Each structure stands twice: as C-alpha cells, then as structure tokens.
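Just so it is clear, none of the values below were taken in a lab; they were calculated from the coordinates. Keep in mind that what you see is a predicted model, and the values were worked out from it rather than measured. Cβ atoms are built from the backbone, for glycine too; each structure is taken alone.
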Structure 1
C-alpha cells in the first residue's frame, strides 16, 4: 500500500503538473488564448440549443454536468485540506492551473465533437477516446485505446474513492454517523441521474432538469460560502492578494497554525487542489459531445466555464475558511495514529517545526487511552494537539506501546492474552485514532467554517449541495464512460461511478481512493499527450 501512496504522490507532484502545464502553454499559444478570448462565445453557446443536432442534453446542461464532474465533493474537501496544510497560498496555484488546463478542455471538446479526416459520418467521435481510437495513425490509435480503458477505470475508482471519500468525510462531520447511509443514497441518486443523460434526443427535457439541479447546487454552495465570508469581509477579500504573496514568501503562523514554507504550499496544492481539476481531462470532452450544440467551436468555448467555475468556487470557500478563522483554530477532531508526530517540546512557527532536536525518540506505553509517565507533545502537520486521547481499533481506550524515532512511529506493540507486549503489523496504526483539540482539515474544516459562518442550518444546506454535486458529478462521469467504450459496453460503463460510490460508502474497498488518484493522474497524462499529437489539426 505504501508503494501506491508513493506512486500517487510522485505522479501528482512531479509528473502531471509539469506535463499539463507544458501542454496547456502550447495549446494557449496554438489556440490563441481561448481561456481569455473565447469566454463570451462560450456564454452564448451555453444558452443555445439546436434540436436538429444529435445529442441527449442541452449545451448548458453539458456545461453544468461537466462542472459537477470536476467539482463533485472532492474539490471542496480537497480545497480545505490544501488550505489546512499550506494556508491561503494554495489557492494561487489553483488559479494558475485553472488557466492552464482550460485550453485542454477546449481542445478536447473540439476533437470529441469531430470525426477523423476521411471518416465523416461514421461512428468515430463522441469522446476523445473514440476519436483517437479511430485515427489512421497507429500511435494515436494506441492512445485512444488506452483512453477506452482509463476513462471507465477513473469513472469507477476516482469517482468512488476520491469523490465518494470526500462526500463521506463531509457527511461524517456535519451529520456524525451518517457516512455509510449518505454514501449509499448518493450512489443511488447517481445511478438514477445518469439515465436521462444517456437518453436519446427525446430525453433532452429530462436531462435539462439535471442541469437545473446542478446549477441550484453550485449556486447554493456558493451562497453559503459567500455568507460565511461576510463574517469578516476585510479578511475574506484580503485572502486573494495574500495568497499570491504567500506563494513567494511562505505563509506566516497565525493562531494555532504554525505557518508553511513555499515548498509546503506548492505540495499541498499539487496533491490536493489539482487532482479534481485535472483528472477529468480525457473524460470532459465526452460530456460536451453529448450536447445538442449548433457548432463544435461554440461548445468547446462553453467547456471553458468548467475550470472557471471550479476555481471561483474553491476561492470563495478558501476566503470563507480565512474569514471565519476556521483554518487556524483548533476543534475537537480525530486523526489516525500514523498521521501523528511526537515531540519533546511543541512548535508554534515554521522555524520551530524545522528544529529536529524537538522531536521525540524512544519508547512509550499507552494505557487506558493515555501515555504513562512521560509528558509528550503530539502534532498534526501544522499544529499541536491539545489533550490527546488514544482510541484502539475496537473503539476502547488504547492499550499498546510504541517505538518512535525522530517523531515517527517505527514499531507497534500490543499485549497478548498473557499481557506480554508483542510487536504487530505497523500498518495497524492507521486504524488506531488520536482524539483531541486539533487544527481541522478536509471535511472537518468545511464543517467548521460553515458552522462559524451560518450555524447548523447553513452547514446542513452546504452538505446537501455537496452531496447533490457528488451524485450529479458521478452521472457526468457515467456519460463520459458510456461514450468512451464500445456501444455494447456503454450501459454497464455508465453505472461504474455509482458502483464506485457504493463500494466507498460501504468500506469494501479501502484502497479505492489511492487507486483512483493514480488512475486520474494517468488518464490526464495520456489525454494531454493525445491532444499534443493533434496540434496540427487543432490549429486548422
């Protein structure tokens, strides 16, 4: 499992950002900066509708479904995690990659809505996968066939593991104990929502309803986050210039947040805010190819709004985290033991956190949920834990011993039937929890900000919007998967995202999130290479 974690981190830190940034820059030049110059055309195209064109949904519905597929629930939870780890500076990276990825969406839709030269009128379009798989060049056919496999794989694993895990995280914070039931409900709604989106032209009115629901969910989440911003408008609107300053100078300590170095801000952004935005590369074109749009270039311009909506909504959430002070104030929380570091003396700033002589090395005994005879400080990534309590796998107060080297656990020992401590698998530390007052991240930070900004009602409304977006995003991925595989496999492929959500909700596949992140990374890489190979055609 550790090998999968390492592969995921390497892909999203060192490979995907570089490749997508380079391809994005090339396409920006070749396509003449569509993310800046074609937005007006995209707005008009999103409101147009040609009933004579083949497709199953209005152009505006395609825009909203693709936005939901990108946003889901993972974008909100990931934005919260990035801010928790890197401060507001993580959002500056999101703006950069939002601008660079938008031309990939434009180019992908252009190809997905057209057939290869010499094959006009044939069933050789409808997604980037089918478009490239029907190309005359063997290398491009190989890329297309790879996408035929990768799109449904990402639809299953990325939607189930990453979006599904994020939805469960948010539900667990706002409605404790509801994770499984909420996850199953989201999976069922996703399976039902994909049906009208797959329909024939007569189903267009039904699919249009999905667009209105997605618009309402996006608007509701924006409204709740904006209301939270108004708790302190000066701090909220000062977040954006501060974010761009932090990228170059690092984030200072504030409250219980010890601050972050420039590299830590970049790592937080690349590992958390980039994946939801980038992983739909290769799938997004299929959603827009289902639109009954008058022109391919118009719909391609409309596709630019997906990344833009993502960036704007994530920015508003980040401003809400800052305005409410939620990201630098401790709340009661729980973290896995293997995520904790042990210190002899605590830290308050970045410089103190870098002093390795502060870390603890040695052996400690945990009994009845507390450490015996050795005062220690425990910390998450950016702050200390107050009043820590250890909870075992069975939910009872912890009873075990640890060997720690330079603050990290190197061995776990548990008592056998006779009370003798014996070493057990270190991986079990992921199932032992540490509870206490700590800095929030992910769903905990979203819940904390919404509660501070609008109380219990606002937080429940935000959760409802997130869950709707998770279901509709899965439906969008279902459309992409169905249009990327051979027709005989289209219907089963359409329900892969819902199946992934179901497995994530029931805990049957704990590895799904990691595999999904890797699948999303590889999908984005292969799709970007395919777009780069079509530069000459895109230039025409």
Structure 2
C-alpha cells in the first residue's frame, strides 16, 4: 500500500488526478521499461508513471537514426531476459530494436503508463513527508508530479547535443556538416563524397551503410580502434530455438552470449598480447593483401582500455576491400570551403562531413536534484551498488556496463530497486538511503575505459569508491553473485516520514538488521 502524504490523503484525490505516484520513472528506453516491469512484477498494485521527453518509446534507439545504427553487442543480452528476441539476427538494427521495445511495452501494458513529451527539469525531496516533487515541462506548460520514489532511466549522456571539437576553419566549410546524434531525415547523400571523422562504434557502423549510396566514404581517424568481427547471425541460437520453446531457449542463449562476451573481455585484460594478435589476424584475413594494417588498425593502447568495437561479418573490412570505403589516419589541420586540410599536407574533398566524435556525459539526464530545497551535485556523491547515490533517499539511477550489454546491469538495477521497495513496504518504511559514514575512502573513476568522451568529462559522473558496496565494477558475473547474496540493509538507513504537524523532522537513525 502506498504511504501518502497526509495532505494528499485528506483531500481524497486519486493519484492520476493529483499527479501522485508511488514511483516516477524517467525515460522510456530499455532502462525505464525494464524498471516498470520489474517493479510491478515484485510489487503488484504499485502506481507509476513513465515520463519520456521524446515522442516515442526507445530512448537511445529512438534518438539515433543514422544509417546503419545497430547494437554493438549481442542482441540476446541486450534484450530483456523475460521477453525473447525472436528475429534471426544476433546483431540487430536500430529499427528492429525499437520495434521490439514498443512491442514489449504494449504486451505488458507498460505503454499505458507513459506520458510522452514530458521533460523533467528538477526533482526536490521533502523530508517532512518523504516525497519527491518533480517539475516537468509538458506541451509548453509546467506540471508538478509527486512520488515516493524516482527511478532515472535517462542514460548517461546529453540528448540535446553530442560532442564536436572546435575544428579550425569549420565556419568556412560550404558543405553539409552532420553529427550522427541528430541525423537529418531528409539528408540525400547518394553520389556524394563523405568524410566521417572518428573511429568509434558510431563511425564503424555508419560507414558500411553509407557506402551503399555514396560515391566515396572516407573514415578520418587520429588513431586506430580495435575492431572485432563476429557473425551477424547465431547458428547456436538458430539450432536451439528449433528444438526448444522460446521461453526455454532464450535464457540459455542469453547466458551463453554473456559468457562469451565476458570471456573475450577477460582474455583482453589478462592476455593483451594474444588478443592483439587475434584481432590483427582478423584484419589481415579480411583486408586486401599488402594492406597497411599496422598504420590503420593497430592501436597504441591495450585491448579493452577502450571499448572493443564489433563489426558484424567484417562489414567495414569488406567495404574497404571492395573500394567503397577508405581509412585515413592523420590529424586535422583545418577546414576549408571544400573539405579538410590534413597536417600531413593532404586534402580530403567532402560534400558531407560527419562528426562521429562522441557524446557528452551527463548524470541523471541533467535534472536539477535538491534535498529540502538545497541543490546537490551527483558528481559530488559516491555511488552505492552502482545504482543509488550516497545520502540521497529513494532515488535510483540506471547505468549499464562499459564492457558488456547495457541490459545486463539495467535489469539487475531494476530488480534491486524492486527488492528494496518490497522490503520497505513490508517494514513500513517510507525512506531509505545509503550512508557511507565518516571514514575516508579512496576514489576511482566510475568508468575504467580510456575513451575520449569519458576522459574529457569524468567530472560529470558520480564517484566510485574502491571497496564494496561503493565500488562501481565493470564485471557482470561478480555483480550477479553479489546480487544473489545481497544484504539489503548493508550501509542503508531506513526511516518513516514524520507527521506534517511536527515542527521539525527528527534525524533518522540507522535501524538494526532484523
């Protein structure tokens, strides 16, 4: 049963009319939809609303519409554990992922709880009533939502703008400049010369698709990235789904792919020399004889110091081999009116330049967070079990792994949230927050990869400690074991809201473990 503030209960206003819910979920992508499913699965009757700033379901998969957008990990681990992926391919196109999310939301009735075009601007916690009050822009007006819990499924980057370096002379360029995060629907690139700046996941998925229509596509990179080729289709999944029902085959396929991806990451960290050799052999086998692999596809860093990029069926290498794409490894000196002048003295003519130069990190969707009217900065707080913030009550944040499928941790976060809500309900608590105490603890980055978009914005993310439960790890299997044996009361403070008539809120104490 929902513990409602006294003033709301007195006026007998229904949650829908008053904008009061047990849980407000921010974002209707993988994280938000998964949270809705898990929370209500464990806590039937929980009232919730999903506030989605865009006009459709999908989150990242609705935002990114550039040609070739696809999953960069196995779709069998990216999809939900309770809703099997039924298409044949194991590396899925963005449009099919979006269709899957829409169908899943409809199947479980989650879509009935979504309010689109709802941009959450601020969230303030009132400790006298244990209530979050959210200020939300909807259709040009501001509405107020109140709730007991807030779940941020808003991702980790700024949806409004990607990252574009300040290239000298870019104002002189007379061609078309595009960032993949905001790909124009009406962009006609047939027969055009295109330069894609960057060599990360976006660039290497975009380029093979562009070559189908463009006259020439050039990938301009400052330094190479590790590329790992795997089949777009899974014979193992195909075979298993022929002999077993989907509900039986799906968890087996999912676990197998999680183990495989984990093994590749483990090999990269423990035997980087072998992984370098393996990746280089894949490149040599798929590129033309005599191709300068060491210049264009031999990074200076170790495998998985940055995210390993997946190229299904070696599609990028094939595009290069067939002459539809080329790679230039150089630095930009400046733009001129027809393209890019390189520091080596060369020039790349371009009708279109695509700046696949990364994202801008952002915690909690840029929402202003305050406790009793005092603003807090998420980056000043330690993260508890990778999904709550130190001394912030009833707030959850979902962020996936850097080295594995997003949904592996997103689902674990959703289940942990549902478990805590059930525990609080059974004990009559109305607030809970993780508390670290006064003992100093060394810090480390929450994300341990050396990607440029991470290194230039480490200050944007909450802090990680070096020991549990404050240590943010990038290890699904270690986290899964921790979750299995999790003590829900570890480093947590629980309490109940005081009566509104009370002059001041008594300082809550940590309750004993039952």
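Quick check for you: by mean projected area of the Cα convex hull in nm², which of 1, 2 is greatest?
2
Computing relative contact order in percent (Cα under 8 Å, 6 or more apart) for each of 1, 2, which one ends up highest? Don't skip to the end; give the middle numbers.
Numbers: 1: 32; 2: 20.
Across 1, 2, relative contact order in percent (Cα under 8 Å, 6 or more apart) peaks for 1.
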Per mean count of other Cβ atoms within 10 Å over residues 151-158, the highest-valued of structures 1, 2:
1
Label whose coordinates, when FRET efficiency 1/(1 + (r/R0)^6) of positions 127 and 247 (r between Cβ atoms, R0 = 41 Å, to 0.05) is calculated, return 0.70 (choices 1, 2)
1
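Figure out for me which of the structures 1, 2 the number -18500 belongs to, where helix-only ellipticity at 222 nm (-39500 (n - 2.57) for each DSSP H run of 4 or more, over all residues; to 500) was derived from the coordinates.
Values: 1: -18500; 2: -8500.
Derived from the structure labelled 1.
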